[in-house]
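What follows is a set of structures for review.
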Structure P
Amino acid sequence: MKLHFIPKTRAVRVAWMMEELGLDYTLERHALGDPAMRGPEYRAVHPMGRVPVLEDGDVRIFESGAIIEYLLARQGGAAFRPEVGSAHFADYLQWFHYCEGMIMPPINTLTVETILLPPERRTEINVKRATKLLGQMLVPVEAHLVDQNYLAGDFSAADIMTGSAVQAATTVGIDFSELPNLVSYLDRLAARPAFQRAAAL
């Protein structure tokens, strides 16, 4: 298997899942903003010129959540998702998808407005609105983690998805002083050897 990869992107969460599963894989490294990724050769790999992309034989799949679900289904990842009949299954589904539906959209806005755009093109009102919205999106995760270590019983792929999004929120200026459960949660995730290996790529 080959993973198209850029550090500090959603590709890291895919590498984290692969490390948790103990898979053998190779990295195809790219540079953020590389014009070649907008060219026809790479757009044949990912039509938007982005990462991650997983290549597995004749299969080519992009979108990080879809890749992780594919890996779990194909590589025996039962330990990282509750059984359908489990009391934790509904929580697993909710928090697996919560990251892209709720947390990442304002992070995307903040990344564009504070990092990717030159200062003269940034809009302060967009930054304030996205910061407020992101803070609101983190509150339900904080509340859910009262008296439990992970989002759906034992550590699962939901923690890789939403956990990586919460970690990304720490890089865009969100105040975590009133989110102690999330701070402890991030510490638990960061202590996992598979997370450390993926983060170091």
Structure Q
Amino acid sequence: MQPPTGYKILAGKHFSKEPYSIESIRIEDALPVMEWRNAQLDALRQKDLLTSASQQLYFQKVVSPQFRLLRPEQVLLRLTFERKLIGYGGLVHIDWSDRRAEVSFLLETERAKNIDQYEADFVNFLTLLKQLSFDHLDFHKITTESYSHRKKHVEIIEKCGFTRDGVLREQVRVSGNWVDAIMCSCLQSEYQSEEIF
């Protein structure tokens, strides 16, 4: 039997706002994603560098088997610009009974260094992810956890219709300093009211 090439629950769909698009992550995305993660540890919960072997094993043993499930634990997505892979993210820690999930996002390292480019890419990713989450998967709520030293990142999240729910003080250590975690969320009803205007 041929291995699946994407999440069954997405039924091969991609969500577009030209020139941006999101769709199921691919196995061949494993190594670019590893490089971005290793270069941007201060934005992630990840503490140690990934290796090619560990990343490929993760995609084979964890990511790929989730493709077949009607209720996967996570839905990882590739973000493309003019059909070129520029980032990835998706929905993690999915709770299907309460119809909620946490948003993840990471942009290609060089694009992430340009704050205007980062904002354009992240805004488009969140716009498409909300469409997928609320229109296609019928989720009730999506959440984010961001670190306070990433002020622009948090600002973009709030600009995109997420409400700040609270702050977990000195939640993580980044480069030897304690930083807060900023918790935000967006409800399906809020998304639907955005669509009216």
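Read-outs throughout are calculated quantities, based only on the coordinates presented, and are distinct from any laboratory measurement. Given the structure is predicted, the values throughout are model-derived calculations rather than measurements. Cβ atoms are built from the backbone, for glycine too; each structure is taken alone.
The figures follow:
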read-out	value
Structure with the greatest value (metric relative contact order in percent (Cα under 8 Å, 6 or more apart), set P, Q)	P
Structure from which -14500 was derived, helix-only ellipticity at 222 nm (-39500 (n - 2.57) for each DSSP H run of 4 or more, over all residues; to 500), options P, Q	P
Origin of the derived value 0.94 (Rg/Rh (Cα atoms, Kirkwood Rh); candidates P, Q)	Q
Structures P, Q, by distance in nm of label points 7 Å out along Cα→Cβ at positions 124 and 156: label with the highest value	P
